[in-house]
Structure 1
Amino acid sequence: MKNWDKIFSTRDLAKASIIKGLLEENEVPVQILNKQDSSYPMFGDIQLYVPAHLSITAKQLIEKALLN
């Protein structure tokens, strides 16, 4: 994913989906890349990517949401 930055990584699909929704509500395009093993979900991560020019904004939104 050229010109996209990884801004968040987790093993919890629900958490990744909530953060994706938060970013989309704030008009930040986001893509989820699920690298979890289908048989053993404890192996691998779910990564969220945003366009490079929006990575700082996305990180600030996530920090603000996680602090509340």
Structure 2
Amino acid sequence: MNGLLWSICILCLTTLGIMSVLKKFNQPYLIAYIVAGIILGPSVLEIFTKPDEIEVVGEIGILLLMFFLGM
């Protein structure tokens, strides 16, 4: 569980960094979630490699996406 929390913290910080860059180019924030997923996924930096961690983070991501779309 400790490793999962650390991975989620890295995911949040990466997403916020990408969002700040995309804000300067007037791009939607949804792109930041997609780019962060590609960067931190098993093909680039390999932060998320276990299927159960990817499933939990995916569910959290869907919840956040639905929350921000509702705003």
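Rule-based calculations on the coordinates, nothing more; no lab input. Note that the coordinates shown come from a computational prediction; the quantities given were computed from them, not determined experimentally. Cβ atoms are built from the backbone, for glycine too; each structure is taken alone.
Suppose relative contact order in percent (Cα under 8 Å, 6 or more apart) works out to 40; of 1, 2, which structure was it derived from? Answer for the origin of the read-out: 1.
Where does the value 2.8 come from, among 1, 2, when distance in nm of label points 7 Å out along Cα→Cβ at positions 16 and 56 is the thing being computed?
Traced to structure 1.
For the read-out percent of Cα pairs over 16 Å apart, a value of 44 was computed from one structure; give its label from 1, 2. Matching structure: 1. Among the shown structures 1, 2, from which was the value -26000 of helix-only ellipticity at 222 nm (-39500 (n - 2.57) for each DSSP H run of 4 or more, over all residues; to 500) calculated? Source structure for this number: 2.
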